[in-house]
Structure formats: C-alpha cells, structure tokens
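Following are the structures in question.
Just so you know, all these numbers are worked out from the coordinates, no wet-lab data involved. None of these values were measured; they are calculated from a predicted model. Cβ atoms are built from the backbone, for glycine too; each structure is taken alone.
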Structure I
Amino acid sequence: MDRLERDLGERAQVLRLSIFSQTGRAAAARYGVRAVPTFVIFDGRGQPVAQSVGLPNRQQLQTLLETLAGEVGR
C-alpha cells in the first residue's frame, strides 16, 4: 500500500495494471492510454468519469471522489 491508498482509505479502491500484461494492454487500448502513469477514475457503475496523465493532483482527486460519493447517496 502506498500513500495514494492510505489517503483514499475506504472511499475508493486503487487497481494497478501493468501495461506489460495482457489485461493491462487491453485496458490501455479500451481507455486510450498513451502514457504512464495514467489514472482512470470510474463511478460506482463502472463508467469512466475522469482520466489524467501523470501523478494525480490529490486535492482534485479528493474533490472528485466526494462528488461521486454524493451522487451515489442520492
């Protein structure tokens, strides 16, 4: 577990895929990944809602997760 998982706690699950694995290559193709690291954020229904290349801005990530959590509660 690294800082990202610790910071997110129970609010989100972090999955890491290697672009060298078959699953990672398939996901990269499906979501248009062109650089590493790329973060794809999914809502509770499994739909991608945000994507960013490079290290995530933790404040923006926290705000997005809080917004998504509020939508799930409705």
Structure II
Amino acid sequence: MKERLEKRLQSLKAELDAGQKLLAEYEAKQASLRETLLRISGAVQVIEEELSHSSEEENDSQPAEAVVVES
C-alpha cells in the first residue's frame, strides 16, 4: 500500500511539474502576444492620426466654392 502511494505521489509530482512548465510557457506566449497587439494598436493609431491630418490639410488647401447670392 505504501509503495503504491509513493508511486502515485511521484506520478502526481511529475504531472504538476509538467503542468507548471506548460503554464509558464503559455503565460510567456500571452505576454508576447499582448506586446505585439499593443505595438499593432499603436501603429494603427498613428496611421489613423496621420490620415486625419492629411484629410484636414487637403480640405484646407482646396479653394472654397463660390456662393452666388441673388438679390
């Protein structure tokens, strides 16, 4: 009985070790993915701001349409 419990204990400790290693790998991948998404989000924001400024500059450089007032 004692020998069987010791074998089971060793087995469970090995599973626990493997699970903790796998969890650490997933957490590292998750952190890396978060950093990547943050960089992409920042790039999207910069491009949107540049496009917005570009649109504003185009609108400012276009001549205003003449308004005809009839009396």
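Once distance in nm of label points 7 Å out along Cα→Cβ at positions 32 and 56 is calculated for every structure in I, II, which label goes with the largest value? It would help to have the intermediate numbers written out before the result.
Values: I: 2.0; II: 3.9.
Largest calculated value belongs to II.
Which of I, II yields 3, 12, 7, 9, 7, 7, 8, 6, 6, 5, 5, 4, 4, 3, 3, 3, 2, 2, 1, 1, 1, 0 for P(r) over Cα pairs in 5 Å bins from 0, in percent, as computed?
Going through each structure in turn, the value belongs to II.
Could you tell me which structure in I, II was used to calculate helix-only ellipticity at 222 nm (-39500 (n - 2.57) for each DSSP H run of 4 or more, over all residues; to 500) as -12500? Working shown, then result.
Details: I: -12500; II: -32000.
This value belongs to structure I.
In terms of FRET efficiency 1/(1 + (r/R0)^6) of positions 24 and 48 (r between Cβ atoms, R0 = 30 Å, to 0.05), which of structures I, II is highest? Let's see the in-between values first.
Numbers: I: 1.00; II: 0.25.
The maximum falls on structure I.
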